[in-house]
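A.B. asks: Once you scroll down, you'll see the structures, which are given as structure tokens.
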Structure P
Amino acid sequence: METHPTDVLKQYWGYPSFRPLQLEIIESVLSSHDTLALLPTGGGKSICFQVPGLLLEGITIVISPLIALMKDQVEQLVKRKINAVAIYSGLKKADIDRILDNCVYGGVKFLYISPERLNTDLFKERIKKMRVSLLVVDEAHCVSQWGYDFRPPYLSIGRFKEEHLPSVKYIALTASATPEVKLDLIDKLHFDKENHQIFEKSFSRANLSYSVLHETNKPARLLYMLNRVPGTAIVYVRNRKKTKQVALWLHEQGVSADFYHAGLAGDVRAKKQNHWIGNQVRVMVSTNAFGMGIDKPDVRLVVHLDLPDTLEAYYQEAGRAGRDEKKAYAVLLYNDRDIKSLHENHIQSYPSLEKLKHLYNCLAVHFKLAVGSGFMVSYPIQLVGFVQKFSLDPFQTYSGLKRLEELGLIQYSTRGTAFSSLVIKVNSRDLYKFIVDHPVYESLLEQLLRLYGGELYHGIQKVNEVELGQHCGLNPSRVKYLLEHLNQMDIVLYEPASDHDLITFVTPRRAVESLGIDRLYYEQRQQLAASKMKAVEEYIKDNDYCRTKKIVSYFGENLKTACGVCDVCTKKNKKSALSTSQSNIESLLGLLKKGAYYPDDLKRHLNWKDEVFSQTISFLMEEGMIAYDENGKIFAI
């Protein structure tokens, strides 16, 4: 009997039914259509390719640009007893070779890989032997040069598929794409013109209230909101230093808060994240490094203390609120200085071509790379030390690395893996023989299997050296030393947690004079970024148009009615309520001028419906025109 997608969902995820559009997308994939799915943040995109991947014979290849997301999805799949692996920057060639062998012979169902890796000779050779059933392009907006996070290596996916997987169907997924980006990625990926389907979920979130507030005292306003809106919150700021400052200030005000940014040690980040997810910490103050891949549905408030660079970024970050579909708030605070800073940051984000060439040369010198070498080799880098060594401007260096990435010269990964990972490379019989011959490793390997189980043979697992050491009677550094030796002996694949960023040269190192940067193209990218910045500025300054309608129209959706819950709509509703119920207000205030009343007595005198009475009282309370005395009576102020 044929297995239905819902059966797979129940078996591996435990959900009784799909979210809206998920089943239609899955059925499109299973019917051999090239499929484009646009689902907002938190809309369950991964289910849309993981379920059909399990139903189809063979392996699903998932192309993703972010190491953190790859690792997170692989970990989640392995937890569900699904054989999944990932190839990313920093792995040794021997380990990549073994992983690809498992994809050919070892029953792997999902292979996560970066777009840069597709064009290596090793991958091209091995894919000939794989039975590929589906090609997934995650974060598909990266395909389009009109997108906010364009990656040149994504442009090679269409050609790669035509040459190596001509009969395999696509599914491309993204949370945000303008109409221009949508058309561009269908073209660049070479979708089947006669046999493709597009699914778009509305960008409107009925439960999410957007607000933009001009505020000179942001900390005071933030504290006011946190006191008014109970539940978990995220506060986004632009730089790392500010995360700590804001979190400490909130803590001093009696609010449970912590801070998070990519510069923290991996184990520290993991601990902070877990405390927040487990509700031990209420508020996380963070740069945009926080939130990616984190599925916490009950976030009630997301506040931006600094302006985002694009509406795409804001939509994704704000969209981390209210994923449980209960009422939530996304608030952006700004002042006149912020608008000036937005323009200044845009200018600094696009260094001159001369400065880009100098930065590229500094990287080559730093890593001692000869011209023609370094292709797809990853190098750890500590940005602070690098900047000091070559007397570079920190902000322009970070921006320059992102621009070199956009130009297809390097891949810059803020890796900092928050956990160590391990998989056993030999079978159980060979492992037993190894232990007999090498008893020094016996206790460690036994505890590994006791703590993490047989899954260590099938897929990469998170491991904790401190926990292992406690069970083995060893200190963490000794555990790490032994695991590294097991790695060298090809018994395990072990990757310790790392706090280094990574630079990967996606082309062989070039001479500076032959970098081949197109000046016109670079200027077009600069102009595109300027137009996206302008969209942010228009969004915050337009106080007459529904915020939700403004956002969804940016993504090409025409919302027929206003949301009714954003700050613009709320003000209009209040004005409307004030004009239509002026007589009610006058009646109530006239009665209260005679003296204070208990609410029930007041309602009985007025003879109003409960709803009318509650709305009028709430309005006058908010306006500060009435209040309760110590006896619980209502009086006019």
Structure Q
Amino acid sequence: MHPIYQLRQAIIPLVQDQFGHVFTEEDIPLTPTRKEFTGDYTLVTFPLTRAAKMSPDQIAVVLGDALVAEAGNVVAGYNVIKGFLNIEIQTAMWLSYLEAQSRETLPAFPRLDERVLVEYASPNTNKPLHLGHIRNILLGWSMSQILDRVGYDVTKVQVVNDRGIAICKSMLAWQKFGKGITPASGGIKGDHLVGDFYVRFEEAFKEEYAAWQTTKTAENMWRSVQESADPEKKPVSRDGFFKNYKNTYFNEASELGAEAREMLLKWEGNDPEVRTLWTTMNEWVYAGFQETYDALGVTFDKSYYESQTYLLGRAIVDKGLAMKAFYREDDGSVWIDLTDVGLDKKILLRSDGTSVYMTQDLGTAQDRYSDFKASRMVYVVADEQNYHFQVLFAILKKLKAAYADGLVHLSYGMVELPTGRMKSREGTVVDADDLIAEVIREAREGAEERGESEEIPAEERNEIYRKVGIAALKYHMIKVNPKRRMIFDPKESVDLQGHTGPYIQNAYVRIQSIFRKAGHPQPNATLSGYPLQAGEKELLLLLSEYPVHIQSAADQYDPSHVANYAYAVAKAYHKFYHEYPVLRAESDLAKEVRLHLSLVTGRILKDAMELLGMEMPDRM
């Protein structure tokens, strides 16, 4: 049993006896004692002042004396600092806990009768996965693993945006410029091939638009805007006008735009030729996506496709009108007024009867609830969509959806490279595949420079480079609080001395090296009688906190809790390794204790990293 539980069980009756106050285990405000003070756990006594009618310091002294007298098998001593009772646990308790932990495997949480659905990835089939997708995918995957660990029944889904004008742009460009190329004939990964044609369309449109700007029609249009502008305001420049007019030109005057819109109408009308091309190119993309998912080690339980969900939500509109949660304008459009919850009015159905994205999301949420009966749905989506999800969740509450109170937007900041932001239309996006290849290359070059893996067979070396590179990428993404924007630097991510995944892997590898030389600890060894040193106890205390960090990550939808805890453990172990010899320990008992500490450390590091989707090599 964890020493903190035994300490809580000792405190509860003493508080009731001394002060007549009833505590449950969950009510005991115990925290790890700060390093500058002596003790293992600190009890905050301020909440007891009313019941005890004493000062916090007096309460601490009374409780400290009682604990030493009545629970001496648990408590070795105490000190009081400004109302905080710092309690030191008996060394025998810690050694007994270490023995137990070396025999167990992973922190156990009770299973919960609650299903959680986690949506992540949400790619578009007009381009490959990129750097931003990687952060999304890694956050979604790691949160799924963490929520499963704390007891939830987790279902992982993605919504694939496989229809719309952007997809038609790629299709049209392939028809115009592709000359029948396929992934097989061109030796190009399918999602990359389709993404190249999306960029090719934008290039062709840019050329068309530039040519149009030289026409008399364009010149007259700009001059007309100038003449009608407010004379007291700054005049509209020619460049400024054409920059703002670009979308209008695409929708109203562009020949390429007209062809793309015509293709979309044919798709919606189930034109056989268009549908066949759409299916073929999407299959290329799906095969490419799967390669990237495999490289990242992620899976989904179900995929939803916008081509199948974009008409959902019509029934919800009818329900909302019947409930008087929605209202219809004179032009036939349907709206909801959310001003009473601090938002604005939102359209749900256009006057021509077509849906908007919000309507689709309402329908998709209901569809997923029908599929899985999840009481909680977690949407992993960038912070650019914060307002959208505020509105979506508010509407579902107005509709009294059974799952409305369990909706969560895991909002995350965008990822940039040291060189700045990416733009998919201009082809400056960093493909996920290129980034994966780069971090593996960085891992290989770093190892070769250090000459650390020369004696390892080539095949095993390549597998080590893969594990180290992928861990570098994943850890660099996950260690940052999701809400923060971040810069990803591939070279920095593989630094063995930095706050990185490879640094943590190196601690695990060091432990495996010790076991190869000294053997594993004796499974039924008795460790009693050993005088734990300060650094050994510091490591053991940190190891004992692992379940707390898993639970915090689950409660706050923030896997960085687990990532940064793993780093703290690795850092503490590296320090322990240098200060307390294992192979040349001063006694057999000291060696056995340190082998046990190494075993538990390695087990926790491996488990924490696996929760985040990272593999541990045995050698580096």
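Derivation of every value follows stated rules applied to the coordinates shown; laboratory data play no part. Here the structure is a predicted model, which is why all the values come from computation and not from measurement. Cβ atoms are built from the backbone, for glycine too; each structure is taken alone.
A.B. asks: Identify the structure, out of P, Q, from whose coordinates Kirkwood radius over Cα pairs in Å was calculated to give 28.7.
C.D. replies: It traces back to Q.
A.B. asks: Among the shown structures P, Q, from which was the value 4.0 of distance in nm of label points 7 Å out along Cα→Cβ at positions 179 and 235 calculated?
C.D. replies: Answer for the origin of the read-out: P.
A.B. asks: Follow-up question, since we're still on this one. A value of -14000 was computed for helix-only ellipticity at 222 nm (-39500 (n - 2.57) for each DSSP H run of 4 or more, over all residues; to 500); which of P, Q is the source structure?
C.D. replies: P
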